Structure I
Amino acid sequence: MAISLAPLPLPESGDTSKFADFGREVKGVNPGTLSPEEFEQVKDALYKHDVLLFRDTSLTPEQQYALTKAFDPQSESYGHGNNKTGSNAKSILHPDLKTIPRVPQVQLIGNGTVFEHEGLAEAKLKHPSHTTFHKTRVSPEDEAKGITRFYRWHIDAALYDLSPPRVTTLYGITVPQGNRQTCRYDDGTGDELQVPLGTTAFVSGKTMFEILPSELKSLAVRSRVKYSPHPYVWMAPAHALSTGLGIESEGLELPADQLPPWEESKIKILPILWKNPVTGQLHFQVHPCGAAELLIDPLPSGAQREGAIYPDGGHITDVKEVRDILYKMQRPAIAPSLVYPHDWSERDLVLFHNRGVLHTVVGAFATDQVRAFHQCNLAASDDPTGPSAEDVKKWC
């Protein structure tokens with residue numbers, strides 16, 4: 001039986017022309033018990049639409065792990081390594097994740113204290129807040145009025161040793177209701193976005209690439225990012241920009257000799273653009289907070305050199321310059337009209353193409369507002385595929 005797909009409801013701020021292919025609600029099937037034929041349809045839909053929503057579904061941790069693993073049967077461990085983030089108190093992810101004991105690939109995330117949950121007698125959860133990570137913060141007075149920010153735009157990935165997961169699944173178990181909030185960019189543009197309380201916000205990596213001017217498309221198609229070893233430990237002392245799209249360059253990152261032991265061979269060097277395995281389209285997929293260097297190939301022979309950026313290639317090691325280049329390329333795609341902020345209900349299951357979108361936590365909860373979600377993503381069995389020689393020729 002063919003699955004049924006319906007467009008996701010967009011906020012009034014959304015540019016419908018940019019969301020024509022983005023996001024679908026899946027109806028008529030149980031995501032926990034998909035037949036092989038149904039799964040293939042779901043898999044195809046995910047890569048074509050990047051975000052899938054199942055409403056009012058019951059899903060055990062075992063079923064969520066099995067569904068996530070089906071997208072990459074050779075994958076096994078949680079995207080950051082089973083229990084690794086929980087055991088490393090220096091990581092900025094340390095407060096945000098609690099492992100389900102019997103299914104260590106599934107994490108409990110949320111806010112407040114949860115009791116007797118899937119083998120956890122007591123779990124104290126902390127919803128990530130910009131107040132602990134950004135260089136500046138919304139004033140307490142504005143926060144009381146419902147003003148908030150994006151926390152950290154990112155891809156779910158360890159970015160060291162392990163390959164970026166293909167898919168992330170998020171399942172809402174306890175979802176507190178409350179007033180909508182205003183997400184401010186606070187970057188001098190005046191941009192702001194009305195969002196549901198505790199939304200997860202998504203932007204399309206495909207759109208991020210498509211809206212670039214030609215000279216930046218040429219740069220993107222020729223470039224790779226070298227990430228820091230143990231990037232979440234490296235960035236922990238640093239502060240984020242007010243948009244959540246990268247780190248302020250203040251020299252606060254941990255020096256290499258203060259990081260946990262690392263090997264050069266395990267550092268990730270990944271293309272800026274990742275090829276969609278179904279559509280063949282290119283998605284701009286960079287975790288701006290972990291980027292340390294840029295490696296740029298020269299223009300191919302016969303390419304137009306006039307107006308080209310780094311026509312002879314380059315290796316940029318100054319982290320501020322790296323961040324400035326990436327910000328210039330990524331900031332247009334988080335404009336309010338291009339953000340999908342999901343309005344969570346209990347028993348919502350969201351699957352997203354982790355190699356095709358960036359996402360972020362948004363908002364803030366009171367300490368007595370309990371929120372519980374299950375999250376699963378698995379370190380992939382391979383690294384993403386970058387642009388082909390034909391892609392480079394086309395976009396240069």
Structure II
Amino acid sequence: MNIAALADYRRYPLISPLSAVQVLPDRVQVHWADGRLSPFHHQWLRDNCPCPECVYSVTREQVLEIVDVAEDLGCHGAHIDSQGCLCLEWSDGHRSRFDPGWLRAHAYDEQSREERRAHKAHSQLWDSSLQLPVFEYQALMDDPAALLQWLLALRDTGLTQVRGAPTEPGSLALIARRISFIRESNFGVLFNVQSKADADSNAYTAFNLPLHSDLPTRELQPGLQFLHCLVNDAVGGESIFVDGFAIADALRREDPEAFLTLCETPVEFRNKDRHSDYRCLAPIIALDALGRVAEIRMANFLRGPFDTSVEQMPRLYHAYRRFIAMTRETRFRVIRRLDPGQLWCFDNRRTLHARNAFDPSSGARHFQGCYIDRDELLSRILVLQR
């Protein structure tokens with residue numbers, strides 16, 4: 001074997017070669033040439049063995065279950081081979097071989113973990129001074145490097161504009177599928193945003209829409225939303241955006257109790273029409289496993305009556321009013337009018353969007369929209385980065 005087997009499809013650069021290895025009763029201690037010391041417990045190393053017996057080479061998915069390995073497993077030998085890989089011999093006779101790049105990328109000494117946390121993608125908060133990331137349609141269709149830059153902007157900023165798109169109905173699907181498949185909803189695969197008499201959503205009227213996320217009534221709100229302008233001759237109808245993460249960050253600093261209330265108190269959102277009835281009970285601000293803001297769920301026109309304790313109700317109203325008031329502050333708002341051939345693509349679980357009222361008698365206005373889940377965006381980025 002010339003190189004160590006890898007348990008996934010990524011490449012791991014050699015940050016530092018291995019310089020020495022030491023076997024202890026419950027762990028293997030690895031010394032790196034740059035001076036770092038990384039302990040690896042026997043169970044962890046055996047659990048992550050990348051050999052063909054433990055990982056199916058076609059799918060690169062694990063077939064070993066650690067419960068089938070003795071809990072008191074010992075390491076009988078360890079050395080660094082001529083390719084710089086860590087080689088281990090276990091007390092049950094199994095052998096493992098680890099690529100040093102992979103091993104360093106997954107080391108769990110505190111310094112290595114802190115490095116990984118520092119290199120993780122971080123949301124770039126923005127306000128009314130945002131330099132809007134703008135991309136050209138044809139470049140995104142033709143150039144994988146341009147596509148990657150667009151997707152990174154979507155991931156980190158949560159609001160982008162694309163210009164030079166075709167204006168034929170249905171053409172939005174072409175660029176959306178450059179990311180992944182489109183998520184269908186009760187509004188269809190592509191939905192038409194036009195004023196109509198028999199509207200089943202306030203979006204399909206001419207009056208203003210307050211800042212909101214789409215489909216907060218679903219267990220999982222769509223991650224990305226596209227809005228593509230085909231015709232826009234009507235007076236009014238400007239798009240308004242705020243960074244919900246930036247507002248949550250400001251609320252955490254300016255009114256910590258209100259922030260905590262919106263994180264901990266579930267609110268029911270409802271979307272009822274003649275043919276469907278969607279409901280979801282969830283907090284307005286959702287945090288991830290590390291305590292960072294991961295999602296904003298907000299649409300006042302789809303919200304049911306608050307249902308919380310008598311003691312909590314005044315606190316909930318205070319927090320809710322404060323959040324809505326902050327979305328109206330000019331310091332957070334970005335306002336733009338979309339022209340034919342332009343489209344918005346934004347993180348629907350982060351960037352709240354609104355629309356000014358427009359006059360349908362002044363001219364036609366026709367947008368098309370669609371959704372893609374955030375997981376598909378993140379997956380596409382990782383594949384392009386390979």
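Observations on the model:
- Among I, II, structure where relative contact order in percent (Cα under 8 Å, 6 or more apart) as derived comes to 21: II
- Ranking I, II by Kirkwood radius over Cα pairs in Å, the structure that comes out highest: II
- When mean count of other Cβ atoms within 10 Å over residues 105-112 is computed for each of I, II, the largest belongs to: I
- Taking FRET efficiency 1/(1 + (r/R0)^6) of positions 209 and 281 (r between Cβ atoms, R0 = 25 Å, to 0.05) as the criterion, the top structure among I, II is I, with the largest value.
- Among candidates I, II, the computation of FRET efficiency 1/(1 + (r/R0)^6) of positions 257 and 305 (r between Cβ atoms, R0 = 41 Å, to 0.05) that gave 0.50 used structure I.
- Entry that produces -7000 once helix-only ellipticity at 222 nm (-39500 (n - 2.57) for each DSSP H run of 4 or more, over all residues; to 500) is calculated, selected from I, II: II
- Highest-scoring label, criterion being distance in nm of label points 7 Å out along Cα→Cβ at positions 25 and 241, among I, II: II
Bear in mind these aren't lab numbers, they're just calculated from the coordinates by the rules spelled out. Just so we're clear, the structure is a prediction, and the values are computed from it rather than from any experiment. Cβ atoms are built from the backbone, for glycine too; each structure is taken alone.
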